Structure P
Amino acid sequence: MIIDSHCHLDYSELYNDLENIVDRANRSDVKILLTISTTLNSFTKIKKIVSKFQNIYGTIGIHPHESKNFESINKNAIIKYKKESKKIIGVGETGLDFYYNHSDKNIQKKVFLEHIEAAVDLDIPLIVHSRSAEKDTLEILKSYMKNTKLKTIVHCFTGSKNFANKLIDIGCYISVSGIITFKNSVDLSKTILDIPIERLLVETDSPYLSPSPNRGKSNEPSYIIHTVKKLSEIKNIDIQTVRQKTTNNFTKLFKF
């Protein structure tokens, strides 16, 4: 079994063909999907999806790009939204994106902190987006993880080896996407090589980031098999072990 730990099934590319998307995932042995919230409108659609499909779970969160539109959201609101469905099992995606800076940095940090505190209170995992913000992301996570039981996944990891090592040191998990199959991801592959398989998850981030040989197409959960294959090559571990270990890591983190 494979678990897609991060996809966006509410996006129109997938949502408008969801029955077939889920069927193709199932035939590729992708048995559990975690669809990730980015806005409150996204969350509304996710609640519908998880109520319809037994093997799909969701999260509640505001993407850092959208922080400027949800500056007033606080941990109590996030907790309230989570309790609207038992199949909402994580908080996020949240975090910091200083590459695009679609939202002011201070607003991003404020909203990020509210998500972290909600995840701590709910005792469910936090799904973190971090781009061009390694120092700030690490400082914030470190300040919470040394005093709480916060469970954290840094998704779609493309950061430095130093960042990866420090995340592992404070207890984070790291999720890899189809980016590891790209020809220009040599440095990333070297970083992933040194991350213990016991701390890795796999994801599609679909409909984005289709892995080779599907680049140029809209991504979907069934394509995760190519990421698993590449991860087995990078780690020099057989595919079945990669499938088993990444699935076990997900089930350790999430209650479902």
Structure Q
Amino acid sequence: MKTFLKKCFFPGLDLHTRSRYRHLPKEFMSGPKITLDAGCGNGALSYAAFKKGNTVLGVSFSLTEIQKAKVFFSRFDTTRLSFDVMNLYHLDKLETGRFDQIICSETLEHIQNDRLIIEQFYRLLKPGGILHLCCPNAEHREHALGRTDDPEDGGHVRDGYTLESYKRLFEDSHFEIVKNFGIGTPAIVKMDKIVASIQNRFGNIFATPVFLFFVPFLKFLDKKINPSKAYSIYLTVVKRNPNIEP
């Protein structure tokens, strides 16, 4: 019954997840590409890449997330959509130049040594490969709590990123930022807070009717990228050849 309900409400009641599921896959490569979803969460973006013809490996340090994803997506071709437990600090276990693209959504803000992870992403990508990076907007009032180097305990170690801090993150790498946009409108932030508050106090049974009331408005309210006060900032980043001038 739980699996049936998850299928009905996929990718979940979190409206920010739905926003990313709507916008980010438009940027993904299509066809027989090899994709890593680094910090795959519930597997929504892994599945989005799979639907575009990719062979996808979704990884997370959370055993619970991976077990749930394996069960939920078991009806699909597991040779093309697979999930594994892996801490991103252990990406060195994966072979160099394996992936055409890497998805990293709402994950890097949880990791202290973000530069090390970026270096590993570069190593893992094929020449010309693409990194799809999405993190909280550090200047959004929901995120701007003054976190800069918090303990790495599963929560945010930093508030997030701005376009300027993203650029600093990549300035010593051979990555090139070729596209950026903001996603997550103020209206969606307000609606998600209402749904999340009801979930936390009364559970999904009471939150679901409120969520269903909001659903018809979501497509209209989340239609455009780069809203004022975007909740998250997305980048398309390309691995360039260090021997060739950009």
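With mean count of other Cβ atoms within 10 Å over residues 110-117 derived from the coordinates and found to be 16.5, which of P, Q does the value describe?
Details: P: 22.4; Q: 16.5.
Structure Q accounts for this read-out.
When mean projected area of the Cα convex hull in nm² is computed for each of P, Q, the one that comes out at 12.0 is P. Source structure of the calculated read-out (distance in nm of label points 7 Å out along Cα→Cβ at positions 62 and 206, 2.9) within P, Q: P. One of P, Q was used to calculate helix-only ellipticity at 222 nm (-39500 (n - 2.57) for each DSSP H run of 4 or more, over all residues; to 500), giving -13000; which? It traces back to P.
A value of 19, 12, 9 was derived for semi-axes √(5λ) of the Cα gyration tensor in Å, for residues 174-237 alone; which structure in P, Q was it taken from?
Values: P: 19, 12, 9; Q: 30, 13, 9.
Answer by label: P.
Values in this text are rule-based calculations from the coordinates and carry no lab data. Here the structure is a predicted model, which is why all the values come from computation and not from measurement. Cβ atoms are built from the backbone, for glycine too; each structure is taken alone.
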